[in-house]
Structure P
Amino acid sequence: MIRDHIKHAVENAIAAAQACGDLPAFAAPAVTLAKPRPEMGDYAASVAMQLARVAKMAPPAIAQRIAKQLPPNAAYTAEVAAGYLNFRLTAAYLAGQVNEILQAGDQWGNTNLGNGQNAQVEHGSANPTGYATIGTARNVTVGDTLANTLEAAGYVVHREWYVNDAGSQVKKFGTSIYARYCQHLGKDEPMPGGGYMGDDVAQTAQLIADKVGDQYLQQPREQAILALGRLGIDSIMDSIRATLLRMNIRYDNFFSEKSLYTSGQSERALALLRAKNLLVEHDGALWFSEDGSPIRKGQGKKKTDAEYANQADADPDADNGAEGEADEAQTAIQAVVVRSAKVISDPDERATYFCSDIPYVWNKVHDRGFNPAVYVWGEDHQADVPRVHAAARALGLNDDAVKILIYRFITLMSGGQEVRMGKRKGNAIWIDDVLDETGPDALRYIMLSRSIDTKIVFDLDLLKEQNDKNPVFYVQYAHARICSIERKVEEQGQSQAPRSKNQESRTKNQDLRFEHVAELNLIRKLLELPEIVEMVATSLQPHHYITYAREIAQAFSAFYENCRILDAAPDVAAARLQLAKASRLTLAKVLRLMGITAPEKM
């Protein structure tokens, strides 16, 4: 990337200025480049400002002495402005990049940031107690886009869904399935308190009853509840997989939480913590104490351990192990791993989610070697983040390898009114129903339209419209319009028009000329793609693609309005057609990274 070339050139110029005595000896900071106002250039370095104190010189003087050591370069010019080093890409360099884009083809925009390192993105992972809801749509869209991005940035990416198939939720869900199963077969069985009331649970129970008949009515109730819970989870996961395919989302693995216990991985990970004296028995419960200190009285909890345990037993979806978080005055994390037998008698239901988080992070980073291991979690799991990082540190893992993203929930609007929903209430809105109305492209686009730490207002009515009010329509239409231009050129025979020897030579040597400001601005925008890919890969904020895709569409629109293709002189038309193709390729790549189609006709 030209950005990196300029950064290295500035670093070398600082060293050269020190070597000749223009600048004193000091440890130079890392050079960073920013995007200045367009009239100031394409890149700006503020390193002279950073060096003012150590060099004991005014920033403009430092910038002048650095600039003096920059060798001439055909790709850019440099100038000093108020202590900044501003760089402007030359028209010749910009023109040459069009064919670089075309030659790269589908690989355009890819970088080698990851250098073949194994990475994982674990996303989705909603409790398998009902069909995939619209709330999960943001999770899986963000996660899938980040997986696409890390692949483009040179990582080998593994995509995983973590299936919560252990603990108290299995029994609660199984009890709900059992009640609906009995009711379908004509046996009176009330729904449990706090059970899952949705139609998806009733439908799942009916599917099981139609398939296996009344065999579970012949078994002891508790045994039937456990078996039906697992059958229900399998059925729900089949439904979720089908929904994800509709959204163009694939996974490499569906990881079973239960397997952490049946395989012995949980015991091994907890044994590592015991060996370090970081597991503490307190009031009948097993606690993790990051520094090995006794459990602090009160722990800043709003509920006692018993109260929390009873709440978790009644509402397993809320069981995120949130108890025991360190308060602001403390630095070491303390949290319950296994709840007391005094409050939960069934040993299969005592483990908190944190008890599974510990072996799972060990499995990801140590056993499977993922770095980074990216988690995509909803805002209701904010309190879990410091505990997982604390567990990783306690296990001796590279804490930087664990990347946990917290995204804000969405507000769904329909008919100008907010739609409130809940899986337990039985009024959740399923992804499949939204897909039937909007299609996957509009759904994915809106889910990426804001920073993950910003709440999304999802207007179902707007996304049904097929016009420029629909944000994804505007971007896709730009791609379709370029395809239309290419078809018209072929229809008019311009691509087959006789060429002079000079024109043929230009084509072979890929020597294109662009002079209009709209042409050059469009090329500048196209060249940002590798930088955008790296920015998303490092910040893990995929909303940057939305902004960039819209900017490409706007830059192409300005180019097409000011620089005619179909009725231009042959040389000019040929060059502009190549620029249009490079624009199409870039726009298609951005859409593909977001998992959105790039239609050729609209």
Structure Q
Amino acid sequence: MPLIGITGNFGDKDCKLAKGYYQSILEAGGSPVIIPPYMNELALSLLLDRLDGIVLSGGADINPLLVGEEPIPQLRGINAERDEAELMLIRMAYDRQIPMLGICRGVQMLAAALGGSVYQDLGVQYKDGPLIKHSQDLVRDKASHTAFICKDSMFKQIFKGEGLIENENGELLLPVNSFHHQAVRDTGEKFRIAARASDGVIEAMESCEHKSIIGVQWHPECFMQEGDKSHMPIFNWLVGEAQNFAEAKNIHIRILSLDSHCDTPMKFDTEEERLVTLPRMKDGHLDASVMVAYMPQGERSNEVYDTVIKKSNTILTQIEDMIKNNSSEWGLAYTPDDLYRMKQSGRKAIMLGVENGYAIGHDISQIQKLRNRGVVYMTLCHNGDNDICDSARRSNAEHGGVSEFGAEVIREMNRVGMMIDLSHASEKTFYDAIEISQVPIVCTHSSCMSLCNHPRNLTDAQMKHLAENGGVMQVTFYNGFLKENGVASIVDAVNHINHAVKVMGIEHVGIGTDFDGDGGVPGLAHAGELINLTRALLREGFSEADLRMLWGGNFLRVMRQAQNFSAS
């Protein structure tokens, strides 16, 4: 049974909870526990490690001072201690992707904590027309008005099949109760409106980032308290999401999860927010990442090459120094066995990569030097042709694929045990490299051209050829490689994984986010959200064995082959 924490309603002398809350969780198949309000971040963090879902219960008015507002005279009783604790709880749970349900005050707390705002009093502050009766004087166990559930909302799916009336606008009409004088004024950017009352007051909101977070202004638990199960779909949804979350967490305990490509070193010398950090790897249950020294394609001359070689090695040193400065929590891995040892010891792992063979200039001896430093793969090119090969973009096709020097580079990479990465390569380069290499190759951050017609993506024919030769394609989360028009999301990422598996087989697909190199879409915006991908793939029917392969098993198989070929 998933463990569901319910925030206690804290008064002057005690912490209490109406029985409808825990009755509803039990009825839905969850195991309820009460969360008292406290500000001990370490204790709260340990609790959240164990929770699979959270209910934010009703209670007193929100202290406006905590959200940057001055109180108005119509504000009623507040409890600043509870407010501060719940704001912290919500933000920490949000970062960990824990499913949440906010009820009445709870939906208001969600808005207040995550960028929205709340009316301190509807009667005074609501200016969009006459109000129906939203009142704390009404009885709780009877419907007082109707919530109009939006036709394109997750809520409509939650209540689908429950026999509710649907109006001409495609909205479901749900009888709800009212026991409040505050309400959500603005959902903020993280939520969208899911239901309104007839007067326009927001009755429900849901995540617009593909997260398992919803909130309702009414009290569904009060119906359950009187034996009315008409609002149980809300609690069934939460417990179902919590069960899915728990299963994903448990799988990540048992498997090794690896992201084959991130560009985080690009942000080492900037003030920009990093998408891959130690806390975010922990939140997203990511065990390992390959951080690359990226060199943009530039002028090709001996003088420039000296600078390029020095710069790429400087970036690798920066990665090493970052790891040394926090060696108790993560380490530098050189082999697949290193990764597994670090997971067993509780440390996160980083591997080194080089993006763009431009980083070696025209000096083939640099390949051995990079491998000696621990570099596990090199991307042959980036956007633009180099001395090694032609690129998929900004290319003059000067070599007609792989150059003579490029063929020497590939053979030397085979010799030293460094994987060949063909992301960014032209189609002719792709086929040439597979023909030349004596070990399988990888595309560390590419997606499917048949779903998004971009020259950086692979055609179905390329994908099949890659699989036939033992290679692996790592699906990436760059918006422009997932969706041609509009904003891509986790849904599109899953579609690309599904397609790649269909074309290539589960043994030849993996995950390479391209975080900090423009990778990241809603639902998979940074390393802290990667557990969401596992949850989505579980819903698609992928097994634990499948996930073990997708989350690095396939990629590490090729790494072992490359390293074993060198050793032999």
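Values as computed for the structure displayed
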| read-out | value |
| --- | --- |
| Origin of the value 26, 20, 14, where semi-axes √(5λ) of the Cα gyration tensor in Å, for residues 65-200 alone was derived from one of P, Q | Q |
| Mean count of other Cβ atoms within 10 Å over residues 265-272 - highest-scoring structure of P, Q | P |
| helix-only ellipticity at 222 nm (-39500 (n - 2.57) for each DSSP H run of 4 or more, over all residues; to 500) from the coordinates reads -11000; which among P, Q | Q |
| If FRET efficiency 1/(1 + (r/R0)^6) of positions 17 and 169 (r between Cβ atoms, R0 = 41 Å, to 0.05) is computed and equals 0.65, the structure in P, Q | Q |
| Highest-scoring label, criterion being volume of the Cα convex hull per residue in Å³, for residues 129-280 alone, among P, Q | Q |
| Winner on relative contact order in percent (Cα under 8 Å, 6 or more apart) once structures P, Q are ranked, highest first | P |
| For Kirkwood radius over Cα pairs in Å computed as 25.5, the structure of P, Q it came from | Q |
| Ranking P, Q by distance in nm of label points 7 Å out along Cα→Cβ at positions 185 and 225, the structure that comes out highest | Q |
| Entry that produces 5.1 once distance in nm of label points 7 Å out along Cα→Cβ at positions 337 and 441 is calculated, selected from P, Q | P |
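Every number in this text was worked out from the coordinates using simple rules, so none of it is lab data. Predicted, not measured: the structure shown is a model, and the values here were computed from it. Cβ atoms are built from the backbone, for glycine too; each structure is taken alone.
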